[in-house]
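Just below sit the structures, each encoded as structure tokens.
Every number in this text was worked out from the coordinates using simple rules, so none of it is lab data. Quick caveat: nothing in here was measured; it's all calculated off a predicted structure. Cβ atoms are built from the backbone, for glycine too; each structure is taken alone.
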Structure 1
Amino acid sequence: MDIIKALKSKKISPEQIFMLSGLVVNAGNYLYNLVLGRVLGPEKFADAAVLITFLLVISFVAMSFQLVTAKFALSWSSEQYLVFTKQLFLYAFLAGGVLGGVIVVFSGNLQSFLNTTSSDMFVYFGLGVPFYFLMSVNRGVFQGKKEFISLSVTYQVEMLSRVLFTFLLLYFLDLDTSALIAVGIVLSFVFGIFPVKNLKALLQQKGVLEKTQKKQIATFFVLTAVYEMTQIIINNSDILLVKHYFDSYEAGLYASLALIGRMVYFIAWMYVMILLPTVVKLKKEGKSTSHVLYKYIGYIGLISFLIVFVCLLFPNQIILLLFGDQYVEVGHLLWKYALATSLFAVSNIFAYYYLSLDRYFPVLFLALLGIAQVLLIVLFHSSLEQVVHVQILAMFVLLIAQFLYYLIDQKKTSST
């Protein structure tokens, strides 16, 4: 807390603190994955990558609850918002229980399809899903209220507890590594729920929402869920399909490639978290929002260019430094994967911007190109290089579609 006070005294805004915290969280998660890759080797890391991918998948599903919670934070009175938040906590826990139960029931099928060494990893993971959903609603409260310091704390606690528990379990217990990693992830969900805002007031709240409010929530939730589903497909389908079509060694190589190449997306995520409440607030005040879009596209575009350029110049050195010589044979694909991720990251800024404005057509582009990406990989997977190439194609088409939509929208706006 003293550090936070010191930062505040030097005029560092909560948004900037959140950005710095996001860098630390991403660095911690990267270190977590890199150490796992080095310790386990390509074959075992392939199983760990499946769990990490499942973590990303449920994070996108749970993000629907987080975005809905954040969306209405500034729109309703404090009492209405407390009623809404309490009900959303309940719905999130029930939805998490259903999804987690499905994962547990079909754990054997998942093991068979993804060629993993154990089904226990899916059982443990499924049991933790409800806690992740609760954590996401709590984060949505902080995000919507623009309490970025508290939001930062939840991410820090989740990351640190996952790193701590995973490696303690791996060090002290000589059991199936994938199952131990799953337990470490689940424990991080539980600890990541805290701190909970207005817990006492939430428990005492007994009001109900009006029908118009429920309809407003349901509409935004469904559209947001569609948006998040496209994120799941585009971000994670490639790793799961590669795990299905290729042997464990090649799947492990590809997982290391994806982890490094997705650096752009993880950095873009920090900007996206600030984008929604900023755009919603400006819209409510009747102010222009286009400059916010330009600013974030500029940030992500510059970061993307630098990462792709560095990956092009020093691919083998990067992989040697991060994962070791066991993974270096996929070095020539690093810049190409980073390019695919960069195209998606910039496209996603357009979609998220319009989602903040209650404009949902760009989400359709994401859905169509997400499905196209899956079909392309299913049809063309003779090599890891071909898998990367079809993703570049799909993401390039997506970016062009989003940009053309924006130009048409701007022309219509200026003519009215």
Structure 2
Amino acid sequence: MLEFSAKSLELKDKLQKFMDEYIYPNELAYAEQLANAENRFAPLPLMDELKAIAKSQGLWNLFIPEEHGDYSPHGGLTFFDYAPLAELMGRVTWCPEVFNCNAPDTGNMEVFMNYATKEQQEAWLTPLLEGEIRSSYAMTEPQVASSDATNIELRIEKDGDEWILNGRKWFITGAMYERTKIFIVMGKSDPENPSRHLQQTQVLVPKNTPGITLVRPLTTLGYDDAPIGHAEIIFDNVRVPLSNVLLGEGRGFEIAQGRLGPGRMHHCMRLIGAAQRSLELACQRVNSRTTFGKPLSKHQSVREDISRCFSEIEMARLLVLKTSYKIDTQGVPDSVDMIAATKTTVPLLVQNIIDRCMQMHGAGGLTEDYFMAEAFNYARWCRQADGPDQVHQMALGKKIIDRYADQ
């Protein structure tokens, strides 16, 4: 039977105590600070206070894998051992940043660890690991179907000792945040290359570079996800040095493939926490409300829904853990089948679980009085983030057919 390591269990216990002492009691205060902020995309004082406490307790950079353990106070964790920690953090949508474990920064930090030069790491990875700055990953574009990453059109051209970027990006998470200082931008540098997967390059673009325009913040189901947010951006003759290239010209698609797999798993881990908390709240709710002369918990349909939620959470959690174990033992490239299965199953499953739990709360379930509406939004946009479900299902279906068709 698979078991979590002693380090994982110790960190989970510390994290649970932190959640009970500092996160849950501050949910209302966080919402009030955000509601009263002059700029919704500015850092909140409460976040900085909680970060300092988390760092002092060693609950910092928990996401870092073992191979990069030197960057972490705990020496790094396997995917399997990180899963229960991410699940706990997923119970409150904003709290992963408290522990420097929020998207897109975790994925971007791993990009810097795996693909950046020493100079690039010193400039950007070090302050990201310290939580001093934030970052964005600029890939998706409004004018093309970005579900096929080879479609992207932002041009990256050489001019002397500089790259020139021209194009438009959108749904760029973190771009609105005042503390975001660096963009990792993917575009086409060699559109005539016969290999569609060698046409792309990724370059580092400081947010304050001339020619960058933050057009507008974007919403998902009405949520602007402040203060981190999502943005539409224009790059108009943006110039950066050739040394700002990541890994090398024409290797952008390779970087994207390496980055997005782990990020998909982190989202699914957090979604398990959102689903579990929704179930717990639903059980408390149905035991405290009465309709037609008896508690909601006595109604057959309610019990059936609670049962279904419990079973589906257990299935989703086991799928996440099995995939995490495969990544740990066989690596990301050999785990793409399980990553795709997890990415296309867990968000939809969790979306439906939260929907049932919202229903048990009546009209209140649709309000911000409870965390479920925002969690539902998170689950829904995860079905688009890091590639829409249909693309992963198409690739996974082909892989499975090839695996068994000739047996």
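Some points to look at:
- Once FRET efficiency 1/(1 + (r/R0)^6) of positions 47 and 247 (r between Cβ atoms, R0 = 25 Å, to 0.05) is evaluated on every structure in 1, 2, the highest one turns out to be 1.
- Comparison of 1, 2 by distance in nm of label points 7 Å out along Cα→Cβ at positions 31 and 55 - largest value held by: 2
- In this comparison of 1, 2, the computed figure -14500 for helix-only ellipticity at 222 nm (-39500 (n - 2.57) for each DSSP H run of 4 or more, over all residues; to 500) is attributed to 2.
- Comparison across structures 1, 2 (criterion: relative contact order in percent (Cα under 8 Å, 6 or more apart)) gives the highest value for 1.
- Identity of the structure behind 2.6 (criterion: distance in nm of label points 7 Å out along Cα→Cβ at positions 71 and 87, calculated), options 1, 2: 2
- Which of 1, 2 yields 33, 27, 21 [semi-axes √(5λ) of the Cα gyration tensor in Å, calculated]: 1
- Structure from which 2, 11, 15, 15, 15, 15, 11, 7, 5, 2, 1, 0 was derived, P(r) over Cα pairs in 5 Å bins from 0, in percent, for residues 279-382 alone, options 1, 2: 1
- Here the criterion is Kirkwood radius over Cα pairs in Å, for residues 135-206 alone, and among 1, 2 the highest value is seen for 1.
- Per distance in nm of label points 7 Å out along Cα→Cβ at positions 23 and 199, the highest-valued of structures 1, 2: 2
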